[in-house]
Structure I
Amino acid sequence: MLREKTILLVDDDDRNIFALSAVLKSKGPNIIIAKDGIECLDKLRSHDNIDLVLLDMMMPVMDGYLTLKEMRNDEKLMHIPVISLTAQAMKGDRQKCIDAGASEYCSKPVDINILMEKISCLLNL
């Protein structure tokens, strides 16, 4: 389903990276890992083939909100779909992510079926 697609997974928690990348790899995409927003932006700028970003919103160094702001202000990166991933699932948190520039929102713990639906929709699969 996701063969020939590249997903950038951005999270500072190794357990989340391990779990999500294992499930995603079984669906066929190439997975690139970044541990914070600065590394995310570096990888986006050095890889022309990233189709989608899964972005944790709460990270040290540069959080997801600032990362989204930088992406949406960069002509080369502004078109890349981003699914925000966050443990913050209170009323208004989804809208806060969308307002920051996310294409979609998934609360943690991530329901992989919902995440796959959102990925499929954003990548027109």
Structure II
Amino acid sequence: MHGYEMIKEIEQRTDGAWTPSAGSIYPTLQLLEEADLIRGEESDGKRRFTLTETGTAEQAEKAGEQTPWDAVKADAAPEQISLATSMKKLHHSIAQVFQAGDEAQQKRVRELLDETRRKIYAILAEEN
């Protein structure tokens, strides 16, 4: 598995509550490689990582412990996870309008987003 695949895997395992950045994944992979827990090899222009014997033994030793992604999910409010999922779905649909929408569709989506942004700020301005 290469770094970007790991980012996506962690995002999926945490239901979107945690999406590590490349700036955190790649230095971590370097540290794990220096500790002989993983081995990186070039394949199809990407650096793919696998567990070493030491890494496999470490993994077996930690079996049954709470995983980092489970800890993140346990600490995240369910509504935050749902909101993050909705944001990602919205971003995907907007990207499709950029790629395949005509000018009139793009204008309608922009107007809808502007209206939605104003409504979000109105919600935040409400007294609790």
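We did not get these values from a lab; they are worked out from the coordinates using the rules stated. Please read these numbers as outputs of a predicted model, since none were measured by experiment. Cβ atoms are built from the backbone, for glycine too; each structure is taken alone.
Source structure of the calculated read-out (FRET efficiency 1/(1 + (r/R0)^6) of positions 5 and 117 (r between Cβ atoms, R0 = 35 Å, to 0.05), 1.00) within I, II: I. Quick check on the output: 14.2 is Kirkwood radius over Cα pairs in Å, derived from one of I, II. Which one produced it? Considering all the candidates, the number was obtained from I. For the set I, II, ranking by distance in nm of label points 7 Å out along Cα→Cβ at positions 37 and 53 places II highest. Among candidates I, II, the computation of helix-only ellipticity at 222 nm (-39500 (n - 2.57) for each DSSP H run of 4 or more, over all residues; to 500) that gave -22000 used structure II.
So if we calculate mean count of other Cβ atoms within 10 Å over residues 61-68 for every structure here (I, II), which label has the highest result?
Going through I, II one by one, mean count of other Cβ atoms within 10 Å over residues 61-68 is largest in I.
When mean count of other Cβ atoms within 10 Å over residues 29-36 is computed across structures I, II, the figure 13.5 traces back to II.
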